[in-house]
Each structure stands twice: as C-alpha cells, then as structure tokens.
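Heads up, there are several structures right after this.
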Structure I
Amino acid sequence: MEITSVKVRKAFEDGTMRAIVSVTLDEQIAIHDIKVIYAGDRYFIVMPSRKVAENSFRDIVHPINSEFRAILEKAVIDAYFEQKDALLEEAMQKAAENAEPAEAAE
C-alpha cells in the first residue's frame, strides 16, 4: 500500500493538537481527520475516532501493524512540517482581512 497524498487541512500554533490531516492511499481511498498531536516533547498521530460511550472513543480506521503505522506517522508528521507555515500564514491573513471591515466601521 502506498501513501499517494498527504494534505494538511488545518494547522494550529497553540495547544496539543497541531494539525488535522487527510491521507490518500493508492490514489483509491481517503482517510480524513487524522490529528497531529504534540505532547511530552514529541509528535505523534491520532487516527479518526467516534464516541462510543461517555469518555470512550473507538478508532474508525487504523493501521493493522506497527510497520505501516510508523510509515503513516512519518509521512503525516513530515507533511505537517512542510505545509504548516503556509497554512498558518494563510490563516493569519484571513483573520486580518476579517478584522479590517470591523475596524473601518468604527
């Protein structure tokens, strides 16, 4: 199985969740809402999940073996570092554009 695309959808500067990512496998299937987490001085990924009981979640999709999990985690974290600066800059520009009309009205 080949990871054919990794797209960082959103990036965050603060907090433990640093990004939300989509991955395409073999140009055939997409996995959305993979989260990049920074905690304990390291980055890792959390697979998409749903709530099954109070305070309990279950992965919707997940790697079957540790070898592919490591490959997926590396691809996602590498893409995060490659794409985050452009996404954060874009978000700051949008925030500034949204603030300008409010300032002009005063």
Structure II
Amino acid sequence: MTRRKRTTWVETDATTLLGLTPQDRVLVELRAALAVALQRARKRKKLTQAQAAERIGTSQAQVSKMGAGQSSITVDRLLKALTALGISRPAIVRALRSAA
C-alpha cells in the first residue's frame, strides 16, 4: 500500500507564481485594462464581435482574443482597436489609470 506524501500549499500572488518581472507585471496589467475597456466599449455600442471586427478591420477571432487580453495581442493593437471603435483618448487614459 502506497501513501501519499503531504502537500503543502503556499499562498502567493500571480507575479510570483508566473515569475513576472516588475516590467512584465505592468504590461500584463495595462493589457488587461485595455482589454476590459474594449469589451465594455463593444457592449456599450451593442456590437457583436463580428461587427466590431468590421469596424476595426480585423477578424472576429482577433476581436475575441483582444477582449480576452491574450498575450499575442499587442498593447498598440488594443489601442488601435479602441480608437477604431471611437473611444476617445481621455477614455483610454481613464482605462489605463484603472490598472495603476
């Protein structure tokens, strides 16, 4: 009969768990804030992902990835998408401040 060894769980944060540098953490937080802003803008304008994609000039799959904040989507791509949906610079700055 085999016995399992005890496992110790340690509480930690995402930065430590993922081994992020402080710079990586800032980038992740900014990307997440922009992704949330994009989702909110799309929903506020009552656009489907396909309709938003048409306005942005990309595919529905890319809009889905943008909204999820996937790391394959660059911050500049998120910024361009927000401006293509008519989001003002002050509104984008407010979204970025929410990440701070």
Structure III
Amino acid sequence: MGATMDQMKMITKAARLMKELKKEEFKVEDGDGAVRVDFGFDGKTGMPKINKITLDKEKIDFDDMHELERWLESCIRDGYAHATELSKEKLEPLMGSLGDLGGLGM
C-alpha cells in the first residue's frame, strides 16, 4: 500500500510540474531582431513547440536567403537548447524521486 501512495504522490507531482512547464514561454531572436521565434511547451507531452515565427521585413535582405536561413536555424537550435535546459530544471525534482519506483519493477 505504501508504494501505491508513493506512486500517487509522484503522479500528482508530475502533473503539477507539467502544468508549470506548459506556462513557460520564451523568445529567441537573431539578425538584430530580423527573426524571432516564440517557444512554449505542449501541455500533454512537455515537449517544446514553436508557437510563432516573426520576420521583420525591414531588417531582412530577401536577396540573401542564406542569411535568413542561418538566422532561422540559429533561433530554432538555440530555442530547443534553452527548452531542454528549462525542462531539465523544472522536472529535476521529479527525476530525483524516480530512483525508487516502489514496486514497479524498474
């Protein structure tokens, strides 16, 4: 019975942490603001997601698409890296309690 209570506590904690993670949003910019990518987290999976990509037409040279592609790649790469760190930070308390899965045979 004790293991079941511990498991219920972990499930409740996991749900609370996922809810907190879902509220997290951040922006990544490159090209002096020419490209902005807004990130968030999926509420069910906790995976990072792109909410919006904004391009400032005044700051982009559309004759140089390679530069635009680099800025987009940079924003997406940096955004996912930041999201990974943020996820680790938020979910670390839960991961510490997974060491003893009490009766789950893992």
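Structures I, II, III were shown, and distance in nm of label points 7 Å out along Cα→Cβ at positions 51 and 67 at 2.9 was computed from III. Comparing relative contact order in percent (Cα under 8 Å, 6 or more apart) across structures I, II, III, the highest figure comes from II.
Can you say which of I, II, III returns 35, 17, 11 when semi-axes √(5λ) of the Cα gyration tensor in Å is computed? Attributed to the structure labelled II.
Read-outs throughout are calculated quantities, based only on the coordinates presented, and are distinct from any laboratory measurement. Because the structure is predicted, anything quoted here is derived from the model rather than measured. Cβ atoms are built from the backbone, for glycine too; each structure is taken alone.
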